[in-house]
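Several structures are given next for inspection.
Each value in this text was obtained by applying a stated rule to the coordinates, not by laboratory testing. Everything quoted here is computed from the prediction, not taken from an experiment. Cβ atoms are built from the backbone, for glycine too; each structure is taken alone.
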Structure I
Amino acid sequence: MVKAILIGLQATRLFLEVLFRRFQMASSINEKSLGMAWIGSIRSVLDNGDLHFDEDVSLLELRLGLAVTIANPSVVDPVIERWGDASVVTRMQKKFSRNSRMHDRPFTYGELIYSKNGVNQYEWMLERIRKKPETKSATISLISEGDCSQNLPCLVGLDAKRRGNAIDLHFFFRSQNIFGRQYANLIALAELQRIMALDLSCEIGSISGYISSPHIYDYDIENAKKLVAGISFENVDQFYNQGPQSIRNGYK
């Protein structure tokens, strides 16, 4: 009798867990710094991610997406300096810079922000804010309609808002490699926000946004677990060597 009751309770618990996951909202991270948001995002994927795959590589993915808010972003972040791969940060900053071209990339975010289809979208955003400081439409797209390229931008939208005397920056990622790229993405976005605040004579506000497919590749899982546990390791990026086949065979 006792055994039957225990089995029944176990089955009920599993049913309720499945039911809860089916109806739960997207995960959210609210932190003061970029580095703590990175750690929180990693922990969220490790704890709640579903098994999925990208071509021939397994991964964990938050199926319902991830919302992230950073109250006090700074390009100088001790967590990222300790745990991130400095070469990935340097490459990402180059990828976001003005007039940037990279021979091993089909595009750069610098091209898409500062000269997409002949339009300097950064200046366009600034002008909208200057003309109407309370505007809700200083918003740009980094993806072109009908683009059938194999490698599309992971960051597909940016929005800037002046609220009070501060510039808040909002993002939308269709996909983000949480362990291997999020920290570098956030540093680059914080630098973009810093420059925008200077150009508009404003203070730096918050950074927030949504990631539709936040994931951690299988080859990064063990290091991701070490990071959230505070266990030292050498973070050497493996994306171009162990990432999906189209990445391994394509750009490096």
Structure II
Amino acid sequence: GVDMVLTSKRDPALTHSQLLNKINVTIPQKRIEEAAEKIFKLKQDLGLFEDGGATSQIPSSLEAFNYFANKLTREAVTVVKAQSGVLPYTKYPPASLANTQNNKEEKPKLCSVFFSPSRFADQLQIIQAPFLEKGWEVEFYNAYMRPRDTDITRAKRCMQKADLVIIGSMQWADKPIASQKRAIAELLKSNKDIVFVSLMSPYDIKFYPEAKNVIALYGINHMSSQAAADVILGNIEPKGKLPIKL
């Protein structure tokens, strides 16, 4: 609804009015008051109404936002499907190092390929940080949402020497982008250990039944990227549940 108002070329007020008429839902005053009381109590518990403002634990509104946004994001990450040893990833040493004599000098390799708008690339790159901290060699590629053959070729090249592959899908609604669906289906044919990540709408998960390891993020930002990596590496326990049936 918000996107319809913000991005529509029509009068926002008219769009909003028609949307409300279409939904035809009335929120009782009691329910509004209950929600307001919960928010008030939360702010009160945090000390936001005390002299001097917020407590030293959360000293500003921005820090309060970041604190709860990060908390909610990490608790929302949902593991939909998982293979033992892959999600979370526990194959140490990974396949590329198992038969080498210098495996102490070699590093496990991660290839991450995302099909999303370029404006999200800086947020998605955060997924590499936890792997780098653990000594992984990483390669990141943000492909077009509507990929071309060159994107598929580059993604396959990235995957060749990888021990673990992360593939991110993004769509705005229930209908998938045909070229993206074909590209991801082609990449999922690989015998590599692959974690498929639904970046936005979880409805895209149903179009990739062949994916053996699946995570739903419900949105792209640096917090969800970090949380996805931490779940894959076993740094945090996933708590999220799908809000829909696929």
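Descriptive notes on the structure:
- Structures I, II were shown, and distance in nm of label points 7 Å out along Cα→Cβ at positions 176 and 192 at 1.8 was computed from II.
- Structure with the greatest value (metric distance in nm of label points 7 Å out along Cα→Cβ at positions 168 and 208, set I, II): II
- Structure responsible for 12.4, with Kirkwood radius over Cα pairs in Å, for residues 72-111 alone calculated and labels I, II on offer: II
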